[in-house]
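Please find the structures below.
Each value in this text was obtained by applying a stated rule to the coordinates, not by laboratory testing. Because the structure is a prediction, the values reported are computed rather than measured. Cβ atoms are built from the backbone, for glycine too; each structure is taken alone.
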Structure I
Amino acid sequence: MKKLFFTLSAFLLYTASPLLAQNLEVIPLGVYGGGDESNLSCYLVGVENSNSYLALDAGTIRSGINKSIEKGAFDVSFETVLQQYIKGYFISHGHLDHLSGLIINSPEDTAKPIYSLPFVAEIFKHNYFTNASWANFGNEGESPILGKYTYKKVKPFQSFSIANTPFSAELFELSHVNPQKSSAILLRNNNDYVLYFGDTGADRIEKTNHLDTIWDYIAPLVQNKNLKTILLEVSFPNSQPEHLLFGHLTPKLLNEELSKLAQYSGLEKLNDLTIIVTHLKPSGNQIEEIKRELLENNPLQLHYIFPKQGERITLH
């Protein structure tokens with residue numbers, strides 16, 4: 001009887017282990033920060049084999065899905081990914097390179113929520129989903145109200161669920177050329193977390209403490225190895241003058257900011273933390289310059305990933 005119990009227990013543990021150990025995954029639909037309209041900021045985040053994703057920003061949708069199909073991340077049609085797999089959108093701020101794909105593809109999309117801080121919903125209502133510029137696919141604003149997208153306006157640090165996904169989330173305010181705003185989202189699935197930043201300047205330059213507040217908040221997740229990745233922008237190389245950054249980061253400023261996180265979490269806890277570098281601007285050879293500067297000056301021993309459009313990233 002004891003042998004039977006042991007065998008049954010081992011079987012249940014073995015069969016349950018894949019469910020307990022499901023990895024998070026990121027599928028980049030767009031990785032650049034302007035300049036190439038076919039490859040602008042958009043990252044699908046989901047759990048392996050779930051076909052249930054939240055889009056983090058939506059600069060490029062169609063080209064990114066098609067590239068993902070071409071590279072084997074999906075084996076279904078564009079329409080299936082757009083209409084069924086993407087369950088909703090988080091939009092960090094109102095710039096076109098972070099939401100134009102959502103707008104252009106809205107006639108073919110299905111009803112979904114748009115999660116954001118309140119200021120983003122206002123931008124949609126007054127600048128994009130208007131009769132003069134497109135049509136009102138939102139659930140508020142100018143008539144006729146088509147109501148395909150529902151604005152889910154969330155306050156900073158307020159926990160909420162992402163409908164039809166396993167995720168819960170919190171949002172944080174960022175500064176993107178102060179006083180203009182952007183935002184970040186912390187996604188949770190069980191004890192695994194992903195932190196995504198929209199465009200952001202460094203606290204020192206923006207004269208805010210928004211990033212410092214986030215570093216303090218997530219330090220326990222870093223210490224416990226629950227934070228699987230940070231998706232954070234580096235738009236310019238170090239040669240870009242600080243007064244011409246327009247609310248963006250350089251490799252030097254990234255190190256400056258993450259050194260503050262190390263002060264909260266402990267330096268050794270940042271070793272091998274995965275940073276997915278987003279929003280590189282494809283001008284001249286500056287992407288290669290940014291990559292070289294990050295890899296050659298890596299005092300925190302971070303693990304950098306430079307995402308490629310359509311190529312799945314599995315987070316272990």
Structure II
Amino acid sequence: MSVDIRHQRIFVAGHRGMVGQAIVRRLQKMGYTQVVTRSHAELDLTRQAEVESFFAQEHIQAVILAAAKVGGIYANATYPAEFILQNLQIACNVVSASHQAGVQRLLFLGSSCIYPKIAQQPLTEAALLTGVLEPTNEPYAMAKIAGIKLCESFNRQYGRDYRSVMPTNLYGPGDNFHPDNSHVVPALLRRFHDAVQAGDAQVVVWGSGTPKREFLHVDDMAAASVFVHELDGVTYRANTTPMLSHINVGIGVDCTIRELALTVAKVTGFQGEVVFDVTKPDGTPRKLMDVSRLTAMGWQASIGLEDGLRDTYAWFLAHQGKFRSK
């Protein structure tokens with residue numbers, strides 16, 4: 001790490017999202033003195049001219065690209081053109097403008113959905129482009145894969161230091177607790193919370209409860225992102241290759257949906273019966289990231305699932321006015 005990296009003007013794109021918020025908190029905690037942010041209203045990352053003008057005017061020296069158009073299965077299925085187009089535009093505009101402005105170091109945030117639907121577990125970085133993607137989010141995944149290759153191409157041709165990290169399933173403060181389109185952790189926290197408030201004797205969870213998933217607290221993701229951003233080039237290059245440069249970020253262990261649900265019940269204080277509806281679909285049996293590459297570089301997750309769920313639930317309780325019932 002260079003002496004002055006924490007005093008560079010670092011642009012965090014997507015600072016209002018769950019991950020972006022956590023990254024800004026982490027940077028500030030670690031003493032970064034010039035964190036630059038812009039809302040969508042202030043800077044539309046899909047507009048090339050706007051992005052190039054911003055970089056020229058703000059003298060940006062480093063970038064963490066956490067901005068993306070995201071959504072659940074329904075949104076991905078309904079608006080595939082928007083998902084691939086806008087995410088490609090964001091990646092192309094920010095990476096290209098960074099290069100034009102002389103930014104030497106950039107960190108691109110992707111997703112575990114870049115990996116094939118059917119792949120050996122745990123998922124290694126080498127699994128990229130070895131099989132067919134999950135159809136429900138293929139457009140989004142393709143844009144993220146393109147972002148990785150965009151970074152690698154600028155590295156190879158221009159000697160830039162543009163890195164990529166691929167997180168597993170994330171949860172934490174700032175998550176989406178909407179009753180209709182939230183992911184599994186906030187959905188379960190909301191469901192069990194509502195059951196406690198209503199005095200319900202039973203909570204029904206879809207599926208058999210046997211599928212296994214890996215969950216990473218967003219503050220761990222932020223810590224890993226800043227760690228990779230700061231990592232010296234020798235260590236980074238020793239653990240990656242020019243055309244396989246992305247790094248998995250996860251906790252390295254998974255749990256069953258049953259274990260997750262029972263832990264959520266404990267955290268929310270639900271004392272009734274937890275029932276699993278086996279008539280509902282289970283989804284992929286297992287999805288676990290191989291994090292040995294990141295571990296070899298010197299970073300490991302530190303927030304356990306129960307502690308992370310308690311932290312997330314506390315945030316929900318403090319902000320539940322934002323999440324009205326249906």
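List of remarks:
- Structures I, II, by FRET efficiency 1/(1 + (r/R0)^6) of positions 52 and 244 (r between Cβ atoms, R0 = 41 Å, to 0.05): label with the highest value: II
- Label whose coordinates, when helix-only ellipticity at 222 nm (-39500 (n - 2.57) for each DSSP H run of 4 or more, over all residues; to 500) is calculated, return -13500 (choices I, II): II
- With mean count of other Cβ atoms within 10 Å over residues 108-115 computed over the structures I, II, the top value is the one for II, the highest of the group.
- Which of I, II leads on distance in nm of label points 7 Å out along Cα→Cβ at positions 84 and 292, largest value: I
- Cα Rg over 2.2 N^0.38 Å, for residues 44-219 alone from the coordinates reads 1.03; which among I, II: I
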